[in-house]
Structure P
Amino acid sequence: MKIIETERLYLRELQDNDKKELMKVLSNPESMEFYPNPFSEERVEKWIQWNIENYKKYKHGLWAVILKDGDVFIGDCGITMQDIGDEIIPEIGFHIIKEYCNKGYATEAALACKEYAFKVLHYPKIFSYTTVRNTPSQKVAEKIGLQIYKYFEKNGEKQIARVASIDEFVKL
């Protein structure tokens, strides 16, 4: 079932049988450069289960990103509840398989998730956070209109959080 549809993509719930495709990004050392480690097969399985639990608990999580042209799995993107130092917030996150990067897919999916957060989930604010070193993800956050919110430490590394509010969204 499609949760979100854009011009080139659709997002649907992750399923157990997405493991092989999801491993192409979550187990890739280059793709996971800004994580402590690439994911093992077992960790990818747990990632999928965590998201399935999030769908039940929050009505959202990271969804499979499917390229309409050829019905190709290219990664995940969605909204998860994250701890950014001293608060739990709804955060847009994504992981796109390397060969599909730099084609605007992360931006397209993240923008659709931002709209979903405001229009469907009725969050007053939506966030994104990453390590300060992760400039590609920061560029996506900037492109979808998220402004710097704060800096904080997580796992001993400086992080940057960005935010957009429903008030700014409604003005567009």
Structure Q
Amino acid sequence: MDLKTLIRDIPDFPKPGILYRDITTLLADSEGLRYTIDTLTEKCAQLSPDYVAGIESRGFMFGMPLAHKLGVGFVPIRKPGKLPAAVHSAEYELEYGTDRLEVHQDAFRPNSRVLIVDDLIATGGTAAATAKLVEQTGCELVGYGFVIELTFLKGREKLPNAPIITLIQY
């Protein structure tokens, strides 16, 4: 299946000069969504994770069903102030300024194997920050899973040495 046919391009969003890859059309297509989850599962199973860590918020959409199909736990990686217990946090750079991601300090069993999942890798900032969170918990990062990779932004160069699985490249 050619997943690119299910992703809508929206020019000049969120600002002029940006070509936004809109996954809502993929999410709405039951066959395309099933194919996406099944293919991610097939490719990520070889990494043998104990947990899938999904990055807020679209990483939740793919991470939860992936964790279910792999038979492993799911851990949400959240924006600041969303988690009720003690957290680890990691900052990352935005175009103008910085932001932060958080995970509960007790989110993973000790020495677990963690797969980071998000819908898209662009500059790699959020995935790199999530890798820092995994490191702070004392767990092993086994890889990354993304539906889309924007190769021209070279995000994979920012990621620690671990397998990177993507389904679509632009």
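Every number here is computed from the coordinates shown, using simple stated rules; none is lab data. Just so it is clear, the structure is predicted and the values come from calculations on it, not from any experiment. Cβ atoms are built from the backbone, for glycine too; each structure is taken alone.
Check the numbers for distance in nm of label points 7 Å out along Cα→Cβ at positions 5 and 29 across P, Q and tell me which is largest.
Once distance in nm of label points 7 Å out along Cα→Cβ at positions 5 and 29 is tallied for P, Q, the winner is P.
When FRET efficiency 1/(1 + (r/R0)^6) of positions 53 and 157 (r between Cβ atoms, R0 = 25 Å, to 0.05) is calculated for each of structures P, Q, structure Q gives the greatest result.
Can you say which of P, Q returns -10000 when helix-only ellipticity at 222 nm (-39500 (n - 2.57) for each DSSP H run of 4 or more, over all residues; to 500) is computed? Considering all the candidates, the number was obtained from P.
Tell me which of P, Q gives 14.8 when you compute mean count of other Cβ atoms within 10 Å over residues 13-20. Provide the component values of the computation, followed by the final result.
Numbers: P: 14.8; Q: 9.4.
The read-out comes from structure P.
Taking FRET efficiency 1/(1 + (r/R0)^6) of positions 37 and 149 (r between Cβ atoms, R0 = 30 Å, to 0.05) as the criterion, the largest value within structures P, Q is that of Q. Tell me which of P, Q gives 2.2 when you compute distance in nm of label points 7 Å out along Cα→Cβ at positions 21 and 133. It was calculated from structure Q. A value of 0.93 for Rg/Rh (Cα atoms, Kirkwood Rh), calculated from one of P, Q, originates in structure P. Of structures P, Q, the largest value of FRET efficiency 1/(1 + (r/R0)^6) of positions 69 and 85 (r between Cβ atoms, R0 = 25 Å, to 0.05) belongs to Q.
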